[in-house]
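Structures given as structure tokens follow.
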Structure I
């Protein structure tokens, strides 16, 4: 007798295989049931989210008119909760030493021809200065799992180094951490180091598939990996980021599992994931993505993003430079609220770009534009690039952030903060054309701030930024 219990602390019960299979069968049975589909859409319009089962019915639907409504609703929900702001970040790879045997990642332990690298603290400093000189304020640090080369003490030292670097007007104001599943005690130490979000991709929720993809190393323990977010929450980290690597297993299965994970965190801790990432499998050294048979088309990917946005309307959504420009543009309007820009996925790649004959990136980057090019592109599309980190630094995390987001009050902070951090970028880093586009955008956006007093403060702060002052926030 199988048991599904979103409040359980056991991975097999809150991500339950039988429940997912029943959900997928139910979705296939009802994917053309127009009455039910319209009922689900009506429920979605209340902006309170959908269950994994209801959302799976929408994902399975092939009716063109219903799909058009799904996309329209996703766009509206994105606008309602996140407006036209897009948060920018960059990954920083610290080390590619790894003891795991993940078959889809070039860092796997048996890849003996990949040059192994680990940044010293001085190299971390140089990488961070390079990122600051681009204009970045928010990083996501990445590292392979290796208890000898990359112990928690090394990660904590790197976080401390990053926060301590101030170069010209540059400063990293938020360090998110994407490292292997660890203990409650180590999560407490990360919290004490004042990290932002703890990020961990599940890769796949299909347990048997997971075991095949992770034949060796500590990551092969499915339950320990899947229960990591619980331990992070228990350790005091109330902003966690989930995600799967689409292309490893069947996307409908992963979609249901991802939403069940969000439901579990909500049921147990009162707050779901702060972010959901939607990476797709890409080629890399030693890895041929075409050898995996579960890849998805751009159209399917767009619908996945739309259905996730409808199902979890308050959760931030992230797309990286794994996707090309055209694809990123499509999903921005459907639900994405954060993107990376000017990314390098090799260790030390910001200071010394990878030689042509040396392949040490974790995955092939599909969008190779500079950060300035990405920012100009966003603005010309009508988005406000944001480097804001105010919520994290003002204690608006976890359930406090979600309550503000659900009420719509977060807009009173986020939009003004986005404009002020964009102004910093324009003054300190932008090329002339980008600054011209950005100054015009800021002037237009000032008129959309509803509270006159807030608008007055923002205008004063914009003048002060021009004079050299920095880091204003609501």
Structure II
């Protein structure tokens, strides 16, 4: 239940007896603005986290303090302080702020902002255009911002959870500094919780609240670096807590869990998390770490990733990273893909989990990709070399008279079905692109290939 819903439900109930002072205070303290919004910092000194940008002597801090900031894009996860930082910058620079959101604003809003900035420019007032979720602007909308930023009419501060390299136009990006905003550390979140509990002006300091240590740890863990989640969950837990005889509200771990319920996993199927997590998944399998691999698989599936996307990556990985060290790996991966397509989720977690663990534990070899890349390099370097005449099919009399197929040696009539014969173009004779690894079944293949090459190449 939200604080507002809580107050409304109480307002409709008859009050038969006078309520204790603490119960009245909760209605006074919990306002329409969530705790996370009320607790936003008003100065650099109040700002928590991002010391790599705002620590003493850091370039961004110096630029803010000297009022020399330029257009920028703040890139980081939810609840890490992007909006708060934009507000602090605006306060320090004494600039007029126009705030828009990429979810609902359009080109007309941008033009209106530019007109307002021109009027203020006449009296020497600078204008900051803050665009939250700038990645939601399409190309036309981002292009509409560009001339105002380029002329200096608007100082742009864009906030995004997505990689600006993919989501922000290169022309706009080239005129802005990109600052990476990191998720808050556990210590940062703890500091914000402590501050909210004692702040009498904006926080919960006028309410007698007790926060048990395990409840605080639960808040920090469930927040996962998101200050907004931690503070708003704390506020709701305070609302849910029943005051004791002395008006004290004790926040337990159970109340925190009731307030948070189940935090949505930070995962955008079209954004950074999609690419970052699948990268971690692939590299964990490649690194033969089944525990990490199954964890990243669970992260994806629990967040709603398309299971067939995962299955396709497993099929690719089976050839790219396991390859001939375990030829059965490809069969396992393809079977998992077919099973996933056939049964769907949630049961598909079993074949996907089986394939993940099998590939992670299998011997690894990247010889397939290395062989192909070597061959590609030869193709580009040597060009279209002619096929040797003895390897060409003589399908017409003319071709036969030109020597097509002449002197071809049919391998199956020779001992061991191997024969000395040149199969590469003359300019590449003797070249070797495939070098078997010494892992798994490929080690046996390496020994066999050594004998075959000795016969085929006459060495």
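What follows draws every value from the coordinates through simple rules; no lab data is involved. What you see is a predicted model; the values in this text were computed from it and never measured. Cβ atoms are built from the backbone, for glycine too; each structure is taken alone.
On Cα Rg over 2.2 N^0.38 Å, for residues 113-320 alone, which of the structures labelled I, II is highest? Mind showing how you got there, number by number?
Values: I: 1.05; II: 1.37.
With respect to Cα Rg over 2.2 N^0.38 Å, for residues 113-320 alone, the highest-scoring structure among I, II is II.
Name the one structure among I, II that relative contact order in percent (Cα under 8 Å, 6 or more apart) of 12 was derived from.
Numbers: I: 19; II: 12.
Traced to structure II.
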Original post:
Given structures I, II, which gives the highest value for volume of the Cα convex hull per residue in Å³, for residues 137-240 alone?
Top reply: II
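Of the structures labelled I, II, which one yields 21.6 when mean count of other Cβ atoms within 10 Å over residues 193-200 is computed from its coordinates? Before the final figure, lay out each step's value.
On the way: I: 21.6; II: 16.1.
Source structure for this number: I.
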Original post:
So Rg/Rh (Cα atoms, Kirkwood Rh), for residues 129-184 alone, computed for just one structure, reads 0.94; which one of I, II is that?
Top reply: II
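A value of 68, 54, 40 was computed for Cα extents along the principal axes in Å; which of I, II is the source structure?
Working: I: 68, 54, 40; II: 108, 59, 41.
This figure was derived from I.
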